[in-house]
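Please find the structures below.
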Structure I
């Protein structure tokens with residue numbers, strides 16, 4: 001079987017939607033309208049990465065490069081009033097999903113590693129994520145050097161509804177980018193690397209919710 005990573009093509013959007021809905025239906029700590037996960041304009045403006053085992057998509061993650069502070073705040077559903085200066089543009093990682101059959105292979109970490117390298121290549125100063133407290137990735141992100149801030153408003157503005165505290169995690173690439181990349185490489189060890197089969201695409205920005 002050929003294991004590889006590449007950026008999503010137009011003919012794979014339906015398969016990505018299916019994987020997202022399948023895994024987000026099992027969400028813990030929040031609820032959402034699964035139709036929110038359908039392919040959108042912001043997906044087309046983003047970098048959506050997929051991992052394939054043979055010809056089947058078994059993991060995906062989206063990286064949105066955002067240069068507008070108000071748009072970022074709308075996506076986070078809270079103002080950026082945290083004790084960390086907001087440096088733009090930023091990369092917001094979201095829409096991550098891995099098929100249950102492959103959840104022991106470290107694919108979330110593999111895709112995150114590729115996005116951190118992408119942020120490094122584009123000289124993006126900050127990589128951001130958001131999740132409900134108690135998420136399996138929480139300790140991993142702390143060890144990578146992310147700083148955590150609570151979104152006290154929670155997710156209530158979109159189709160997401162949080163049932164636990166919401167965390168905004170931010171990684172300063174200048175300070176901790178290398179640390180985070182090295183952490184990923186160390187943890188992955190001898191696991192399948194799912195080689196990225198494409199050259200780095202041209203930088204583009206997300207302008208829609």
Structure II
């Protein structure tokens with residue numbers, strides 16, 4: 001675990017040139033939420049924008065040729081992968097919490113009613129879509145790099161457009177949705193279990209890709 005934290009701190013230091021961009025990414029969706037007046041839409045937009053930042057550490061590594069540095073570090077390659085996933089997951093949770101609080105406050109200040117169930121659904125939706133963005137992008141960047149894996153940058157945008165298209169079509173009064181919302185613990189547990197499994201598979205694939213590169 002100590003090696004994983006060290007690797008996460010290394011990636012954290014690589015993100016310093018992008019902190020202004022990341023802060024802007026967190027603030028900009030608040031404007032979107034105030035215009036769209038939709039908490040779930042604002043959260044989805046936030047996770048989309050943050051999902052694009054997944055490539056930042058890879059971009060800096062490639063630009064500065066840091067592969068040699070990684071090779072001499074007294075840290076196993078798998079811990080480098082664990083650290084990157086840990087940092088990116090932590091950033092997603094932090095951004096999700098900030099957006100839920102900020103967007104809810106903005107909507108209430110505008111006179112909108114934000115129900116508890118809407119906050120819960122938005123939180124689950126945000127974590128789910130961000131997980132999808134991460135688990136598909138990271139193995140792609142490990143395999144092809146940022147330049148060769150540019151196509152993976154479209155995953156968050158595609159995911160956002162899909163949610164933007166599908167969310168208005170959800171019937172909030174449907175019996176199925178009401179039944180699901182009546183058991184929020186079961187819903188949250190199912191999403192967490194699914195996301196944990198997705199992260200596990202993605203990490204395993206990323207580690208395997210790095211091991212094959214070493215060979």
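So the values come out like this:
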| item | result |
| --- | --- |
| Origin of the derived value 3.5 (distance in nm of label points 7 Å out along Cα→Cβ at positions 78 and 150; candidates I, II) | II |
| Structure from which -9000 was derived, helix-only ellipticity at 222 nm (-39500 (n - 2.57) for each DSSP H run of 4 or more, over all residues; to 500), options I, II | I |
| Entry that produces 2.4 once distance in nm of label points 7 Å out along Cα→Cβ at positions 62 and 198 is calculated, selected from I, II | II |
| Of the structures I, II, the one that 47, 37, 32 was derived from, the read-out being Cα extents along the principal axes in Å | I |
| Structures I, II, by percent of Cα pairs over 25 Å apart, for residues 46-157 alone: label with the highest value | II |
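Laboratory data are not the source of any read-out in this text; all were calculated from the coordinates shown. All values derive from a computational prediction rather than experimental measurement. Cβ atoms are built from the backbone, for glycine too; each structure is taken alone.
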